[in-house]
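J.: Several structures are given next for inspection.
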Structure P
Amino acid sequence: MATPKLVHYHAPQTRSFTIRWLFEELGSPPHDLKVLDMKKGEHKTAAFLAITPMGKLPTVTADGTPVTEVGAIAIFLADLFPEAKLAPDLNEPARGTYLRWIVFNHAALEPAVMDKARNTPAGLPASALCYGSYDDTVNALAGALKVGPYILGDRFSAADVVLGSAVRYLTMFKLLPEKPEFSSYIERMTSRPAFKSALAKDEELIRMRAT
């Protein structure tokens, strides 16, 4: 079966960097990069809203079919290019752990951190929240990273691209507490050649727009 035509709708300095990094880890398979200027509202044009009604980045289309949400895109792309070995096979026990931590990022980590930053939701019991409590969420992630060096132990995967981007971003803005598990994980992720390549390409985009 032929690989679908891929288009990555992207803006630098957004969550879309996670997918740009992932493409580098996958060996830069053929895809079109369409850069949107969010300051100019290009993510809210009628043409882009026809692709994704929420106007969110990143968005990837495969033969015109949109895939949104960082975790879903990561799962889709890692499975689409199995030769990169960034996802456990369906019959591997590690597949469950891999999916767990990709989903954990948006289902627990980011909601917990953002709720704490906004002092919400006040008065709700932990049992009513998808992530339980902020402390439990942070400690669960720190505990998983302590085993390391990757979320699957010795095996790097697309889950590390998703979580590595999130931990780096949230730490940068002091939305996560200072923990050696987080700082060492960030150091391992940002030292990867594919991360450096993706970052350099985004920095070049920013410089081009500034001129």
Structure Q
Amino acid sequence: MIQLEQVGKVYRTEKIETLALADVNISIPQGAFVSIMGPSGCGKSTLLNMMGLLDQPSDGEVRISGQNMSHMGDGDLARFRNQHIGFVFQSFHLIPDLKVIDNVEIPLLYRSLTHKERTRLAHAALDRVGLSSRVDHFPSQLSGGQQQRVAIARAIVGEPSYILADEPTGNLDSQMGDQVMGILEGLNEERQATIVMVTHDEEMAKRSHRIIRLFDGRQVDA
């Protein structure tokens, strides 16, 4: 379960304060598929970063699987992210000089696994997203939809309980976007992975179990 209690985030510089989030209260049960929607600049990505432990709230608490994340040091947070959270980004963030199989293995490099075990898990993840025939390709040799599927394989290779996706279909055409959504739905239904997805696409959001709406950093619909 992901729980945010009275979470706020303020970015401060010497001359200005910018309110990104204010008094957000959200509870997402294990196995849910939730979409976050709202206009550009409303705090969607900031909220996802809080859930993914990439940023700390200025106020309030973030709890994941019952643990208060504010009580963890940087090292413990990094280990928790690696073991429990998978990230999917709009821009894929694949390393161009690495083959597909090596890109997918990256999260496993921080675990005590043999090369053989890492390779086995990476092959299984690529098979799950329908790219087992592309393991030796480089990202530049793939379409946008294929690159996003590689990014999903990298996110799920460590079998995380939580998958956080920031505009996963934003750079794709409707057909490729539908394929990516199908993969996310399958992970949710078959593995009971909790999925939180930021999107501007109302039709994609309707395919999730619940839509959380933000406006000017505030939760307007939960």
Structure R
Amino acid sequence: MKNIFKQPIVILANGVFPQHEKPLSILSSAGTVICTDGSANYLETLRLKPHVIIGDLDSINHKDSFEGLLIDDPNQNNTDLEKAIEFSIMNAQKKIFVVGAVGGRDDMSYANIQLLFKYYEKIEIKIITDYFSIECMSGKKVFTSFNGQRVSLAIKKHNCIINTSNLKYNINGKINSSVSLISNESLGKEFALSSSDPLIVFRGHNK
């Protein structure tokens, strides 16, 4: 089944359909689009067709005429986005983009972002919203950036050790879970992070 995949791979989740040019351009340039159930209906506005649809398949328009791969997975223990991520992992994919993961129900938006903690060691995932590019890391990483880019962080474990460079408010030391790490800013074309434990990084789009 690996030969069905063309890069880049984009999962369209069933949150609010994006409006910003960043997620829309990623979706439009996808080599493979995996839709979570009814999110396939949104693609009609872009005149795009999904290659794979996965979920319980109860809310898809024109299902009978779909020519791609339909995966009927009624398992209620995993969300449709989890099913799509695990499908990508099962097929030995290394990197995916996710759009449409936020908006609508706040609890689902939170749960979708938290999935980065669950899967970051198995596959590289970037969630692209109308406001941020979101990913999970641990160890050391240098991020491409621009002056004034909004940078926010979310930790998983209490007393996570974080060190940063080239941010307006640099962080050096242990951070407990009660500390807010939002609305920092990049000071240039890149910034660096190191973290002792998994860390979710939000980078704002260049308006």
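Since every read-out is calculated from the coordinates, none of them should be taken as a lab result. Computed from a predicted structure; not experimentally measured.
J.: I have -10000 for helix-only ellipticity at 222 nm (-39500 (n - 2.57) for each DSSP H run of 4 or more, over all residues; to 500), calculated from one of the structures P, Q, R. Which structure is it?
T.: Details: P: -15000; Q: -10000; R: -5000.
Source structure: Q.
J.: On relative contact order in percent (Cα under 8 Å, 6 or more apart), which of the structures labelled P, Q, R is highest?
T.: Details: P: 23; Q: 30; R: 19.
Evaluating relative contact order in percent (Cα under 8 Å, 6 or more apart) on every structure, the highest lands on Q.
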